[in-house]
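Rule-based calculations on the coordinates, nothing more; no lab input. As the structure is a computational prediction, the values presented were derived from the model and not from experiment. Cβ atoms are built from the backbone, for glycine too; each structure is taken alone.
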Structure 1
Amino acid sequence: MATSSNPVLTRAGFAEARTSGATMTIGGTIAKTGALFCLLVAAASYAWSRASSLTAGADLGTLLLVGVLGGFGVAIYTSFRPEHARYTAPIYAVLEGLFLGAISAMFNARYRGLPVQAVMLTMATFAVMLVLYRTGVLRATERFKTIVVSCTVSVMAFYVIAFVMGLFGLRIPFLYEGGIIGIGFSLFVTALAAFNLILDFDLIEQGVGRAPAEFEWFAAFGLTVTLVWLYLEILRLLSKMRR
């Protein structure tokens, strides 16, 4: 079975799925991905609008907490219960939208226009990676998968360590600050998030005509997870470059 660094797609087992009923299609996956992004944008817009209210500080703090913890919990649940994705994926999109809207408003308050630039670059990166995949310039070979998966796991482990250190008041300078090392690290992680899209495209393509139709929601959820990560890394990179 093909492997993806995106655990929510790997868990689905697309390459081995078989069904005698309706099967997964590209069109269905695109439609469901679009639906999730509409929910995400709507929730993000609501969180963003709260930034201009008199109680913005308290509201944004609550939205950040609810969004990040709720979104993480739903993502973990969905990764283990992919058959429930049609119900949990929309919930994840709303929760993650609240988080993205709140954190984007915070970045915008410090760096005017930064979130808009990050959105544009995320969309452009997605389009470029899709073209590179469809034209065969970038292929999800076994070596490519191994490298991307290994690097992704390492980065995620590093983020967990940094989070735990933060609980004790310890900070890793290049993770939050600018400079050559900080910008270089963010460039690497941003590129890694983009390469994850290649693995996701490949695994989804394997499921078309083979996996059950309900996995379209799961595939859409997986792409949303990756794109959210990509946006956050681009946002972090752009903020470092402005310092």
Structure 2
Amino acid sequence: MITFNNVSKYYPGKIPGLIDVTVEIPAGEFVFLIGPSGSGKTTFLRLLIRDLVPSKGTITVDSGDISKFNGGNIHLLRRKVGIVFQDFKLLLDRTVFENIAMVLEILGKPERDIEQGVMNVLELVGLADKRNLFPLQLSAGEMQRTSIARAIVGGPKILLADEPTGNLDPETAWGIMDILKEVNDLGTTVIIASHNADIVNKMKKRTLTIHQGAIVRDEAKGHYHLDKHAKPVAKGGKHDANH
């Protein structure tokens, strides 16, 4: 369970990132975050990996208040939460296998477990035959698949994705979404910030619309719409109809 309780985040100069957000995301849910650029979607995700600390309010993951985590236990949170970026953030001087394996190496896994774990996720994302290639030898879609494999190889409970299809053609984008849905079907909570209206509309998953730092819609089977005049939803993290 992820809970935001009256969370606000202000950047220097009192610029709002999020404003008084209260929402619950049960374990195993698939959620889209939508909203205009600069609305607060990336702030929401960065707070969840404690890349940012809220200015006000509390954020709990598995009943732990992550806003109070210190440097000694942030690594425990990072084991629970994987993240996929629009620009991949792969190491160009390492192969596909090595980019993914480094996660398990940091966790101190033995060599045989690293080999098996990496190959398992490569099979899941359809890249087992690309294990020895370097990122620049891959297509954009293959780089994103590698990024997903790296994010899930440690077995996180939560997977965050910030515009994971933003640089991809429609067919490749749907391939990425199929993988993310399969990851969700395995029990992982998936939260995706997206501008892709076609994907949001067709998948009909829970959708949180963020505008000017506030959640203005929370729909169980949402669709892509940016209502600039909508008001923040009532506190308590309750969904609109159909949930």
If mean count of other Cβ atoms within 10 Å over residues 62-69 computes to 14.4, which of 1, 2 did it come from?
2
Relative contact order in percent (Cα under 8 Å, 6 or more apart): greatest across 1, 2 for structure 1
Identity of the structure behind 1.15 (criterion: Rg/Rh (Cα atoms, Kirkwood Rh), for residues 22-77 alone, calculated), options 1, 2:
1
Structure (1, 2) behind the derived value -26500 of helix-only ellipticity at 222 nm (-39500 (n - 2.57) for each DSSP H run of 4 or more, over all residues; to 500):
1
